[in-house]
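Participant: Scrolling down, you'll hit the structures one after another.
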Structure P
Amino acid sequence: MEQGNIMRVGVGYSDIPDSASAGTQAVRAAVEMAGRLEPCDMVLLFSTARHNLEILRAAAASEAGAEALIYGGGAVGIITNDTFGYAGDQVGAACFWFDGADCQVLLDDGLLKSEEESGIRLGQRLAALGTKPDSPVMLFYDAVDRNGDGMRLLMATWLLAGIEKGLGFLPDITGAGIQGDHVCTPTRQFIGDSLGEHCAMVLAFSDDIRIDSVIMHGCRPASPYYTVTKADGPVILEINGKPAIGFVDGIVGPAIAPEQYPFFSDIRHQPRRTLG
């Protein structure tokens, strides 16, 4: 983020297994990086599913200041400018001092009923704020639904489609679906002064803030392209006319378990598309 002389942000990291110590360390490092003595205005806080989120949040709030609102949730890992880690006890915190700038946070807890309807409501509220195509906007949403039988991924495609319907266009949104580990352990979200479940949150910054982003890819196709021939919503049932699990198993071999396929295969969740 580029703040000119307006906003200050500090970033901190921890991989301590104890949740209270990890929350304290990550936020304290962010405050020290920013070089500010007064309590911050907002904290973005993320952690793997190994942590107790209530304990983690309480420790982070104690270190950030009682007035700071905390947003975020699960993360498979954390990357900062000088540290990274994943699949362990990682915690990351970004502390914000707005100093005249502003951030409106919009929350919706209806993802399980309909990602698109949730997006429409958020889009309508963005419209009420006067959001423009170049307005700085971030989106974080719970990516995992384990309420029914088995597990399904909550889909950004439909959430973004709803935002576009409600707002009339899509601004340049950055963000992520949030989950705490690779096996999709259920997690909760930090939603200001409490914890929530199955929430989507939009952070709409004032126009004196600019968000710069870049998509980085270190991957290349490991196979020819194939076609999804049958799907049920986000669930791929058939590829090239064959059952999906068996088809992927024939490509990747026995070294990767079927539950890990989504993290090793670049499969788009729309039927009749040619895929790689």
Structure Q
Amino acid sequence: MRLLVWISLIFFSCKKNEDVNVPVAYRQTKTITYNNINVDVIIDKPALNDLDVLILYHGTVLYDSNLITAANINLDNFKSILDRKDMMLVSVAYPGENMLLGDNIVQAEAALLWVKNKASQELGIKVKKVFLAGHSQGGYLVTRLNTMHQTNGVIANAPGPLNLVYRCQLEENGQIVSGVTCDKLRYVYGTTTNNPNAYFQRSLLNFTKGFKSDILFVQGLNDGAVQMYSWPVFKQDVLSCTNCQNSKFVEIPGGEHNSIFTSSIAKAEFNTFINSR
């Protein structure tokens, strides 16, 4: 009798341990912390425990109360063009409402470092390759992150703002409608005429060197006039970089701001880029 009980205990103990390791698919919102920096992320995990990870960054959101919605939409958009079904997607709900443009690189970086250094232990998985992808201001952030940390590859769609000196000066002169991005910068730094360097330092044109990983840029050529004014300069600066990993530009004739999600050419280039690394 004792022998039967002992055997039964061993069986159920082993069964319990096996169940713990069974891969489970889920989608959840999680507040992650790295170096005392907190940020919310949406995690979309397939039923696997050994995973490549695609970290996603949404475009500009005016109010932080809408961040989770924006991160979910961004996740859905990228998931819809990703051919692979075996990758975990982590969509970062980085803030922006109460800070100057670019200051949220701290939260963007925290999410990346959490995936690289803590996600395996906290989620009970094995993180293998790590990729970054961003749209609009998210593209700005992943491009900047590529000057800071090495990953397996980076994709940036319509990254910007490219040139805050040009954009904010147009607003100051009444040539385009004023927006909160330039308004907040003007409150801190004064006008672009008085302090152009402060604006340039936060522009993506200031982050075209030292890319640590291969990067794919996607840009619709029918994007907004402010974006397209500085695009050729940005492209040339990146291609002229002498201390960067490989950069590739995919330009979509007639493409709009969301070209990576709407163009079959951009979608194919996106998947080829990830699958070749």
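Participant: Taking mean projected area of the Cα convex hull in nm² as the quantity of interest, name the structure among P, Q where it is greatest.
Facilitator: Q
Participant: Here is a further query. I have 19 for relative contact order in percent (Cα under 8 Å, 6 or more apart), calculated from one of the structures P, Q. Which structure is it? If you can, show how the numbers build up before the last one.
Facilitator: On the way: P: 19; Q: 16.
Matching structure: P.
Participant: Let me ask another. For helix-only ellipticity at 222 nm (-39500 (n - 2.57) for each DSSP H run of 4 or more, over all residues; to 500), the calculated result is -12500, so let me know which of P, Q that is.
Facilitator: It was calculated from structure Q.
We did not get these values from a lab; they are worked out from the coordinates using the rules stated. Everything numeric in this text was worked out from a predicted model, so none of it was measured.
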